[in-house]
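Each in structure tokens, the structures are laid out below.
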Structure P
Amino acid sequence: MAEPVSFDPNIPNVARMYDYFLGGKDNFAADRAAAEKVLEIVPHIPVGARENRAFLGRAVRFLREQGITQFLDIGTGLPTRSNVHEIAGPGARVVYVDNDPQVLVHARALLEDTPQVRIVRGDLRAPAAVLADAATHLDFSRPVAVLLLAIVHFVKDDPAPIVATLTDALVPGGYLAISHVCHDLRPEAAPAVEQVYQGASAQFTARHSTEVAALFDGLDLVEPGVVNLPEWRPDHPDLVPFKDVGPYFLCGVARKPAR
């Protein structure tokens, strides 16, 4: 049975705002108005959104090269080009998780004939339930890659216990990938951006780079470590934007070691 879709188009939705930042068309007037307020404060956000998608592609390709064939993508957002299952290719199994009914409807409509993919409704803030649902499609006795891209900064409380629950479920050889906005460069901008998201479907919390790096504690970081999105294994190192400006949108990939 199809999941009922209930939403107020007058409430900005973070998935649709992200779609707007990416130049998409799956957004409403309220989303565009809120997104424009954010752009007044941080004009380069569309660059960050595009770089986040590019990081997703590079990270998934890297993980496939390491032999990973199972992916748990939490906070997947509205489907766009180059989704995880498309990048991972044949033989990969993917579970997409989101708590937004509209995202789920879009995803199911696009992926209903893709048997290696499951789309489930879940919330990062309830990681045990997410893992239980994912386990109906993924085999957690074998390595799984957990992807938390541009989602942890929508968790207001300390996200470390949530991330720990997810990584505790991984066997050695599993991976964690995170991308997260930080406020090191412009700490004065963070409260203004957070204020815009107060009226949206999810709250936004920028963190310091040290807090983002700490989310990988206990794991073995893949080179080059926790860096800005464009600096993580770039396809064209000579064309990296905003190089050496300091932390602003960090990312990393880490492997769970043998105990």
Structure Q
Amino acid sequence: MVGIIFDMDGVLYRGNKPIEGARELVELLKSSGVPFLFLTNNSTKTPRMYREKLERMGIDVSEERIVTSGLATRLYMEKHFPPGEIFVIGGEGLVEEMERLGWGVVGVDEARSGRWRDVKYVVVGLDPGLTYEKLKYGTLAIRNGAKFIGTNPDTTFPGEEGIYPGAGSILAALKAATDVEPMIIGKPNEPMFEIVKDKIGEEELWMVGDRLDTDIAFAKRFGMKAVMVLTGVHSLDDVEKIGIKPDLVLPSVKELIEYLKVRGVIE
């Protein structure tokens, strides 16, 4: 059976507005019994928060079907690294995931008192509340030997007003300040794929996304069918410029419905 993985921002919605066809597609997948996951590199929310956001847009999915780069980061750290205090540059969702590790999260106020010296991990995602102080203490901790971890490499993401700066832009600032390359967890990297395989477990996987450098590169790297939609960051012109070629390009998930019907994936 085919299992389908969907990026979220720019694929199912932009900002708080669902993309036409997203609700219908999800209901058809559920009624047809097709395994699917929502996989986002955005770490500002937990799966629970995303479920609530989707529900407000009329898209009904369980928390278990949602994987964020923040969740992936927590699971990877839990499995591969020894406990140590963490300094987080990120949104509420990432802070919550790091707190769930139980290793201790050092806040900016504590960092001011010198606690940045005790930090073993600097974990960085998209941070709508980014300040110079956060960058400063992140830089100090990394230069002091803390491991530099990025939830995802996306330099931008699509919003209602246009294209916004993403986590990769913050990582670039810290990399410039420390000369240290971060370890990246999210798409298109292997830690995220390990979680996908554990969650969905199908032999044939399709990845539906809007970004060539994360979603489509992720699909190509791990042998998935790469389906690009044009409702997010990248355009057809970008396919030639970037040189990552999807297997299929559609205007939106609305057109994916008919494609899945023709292929016999849904009824």
Query raised in the report: relative contact order in percent (Cα under 8 Å, 6 or more apart) computed as 22: which structure among P, Q?
Result: Q
Requested in this report: Work out the source of 1.9 here, i.e. which of P, Q gives that when distance in nm of label points 7 Å out along Cα→Cβ at positions 180 and 228 is computed.
Outcome: P
Query raised in the report: In terms of distance in nm of label points 7 Å out along Cα→Cβ at positions 140 and 172, which of structures P, Q is highest?
Result: Q
**Report entry** Of the structures P, Q, the one that 0.35 was derived from, the read-out being FRET efficiency 1/(1 + (r/R0)^6) of positions 36 and 108 (r between Cβ atoms, R0 = 35 Å, to 0.05)
**Finding:** Q
Query raised in the report: Which of P, Q yields 17.3, 51 for Rg and Dmax of the Cα atoms in Å, as computed?
Result: P
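Each value in this text was obtained by applying a stated rule to the coordinates, not by laboratory testing. Since the model is a prediction, treat every value here as computed from it, not as a measurement. Cβ atoms are built from the backbone, for glycine too; each structure is taken alone.
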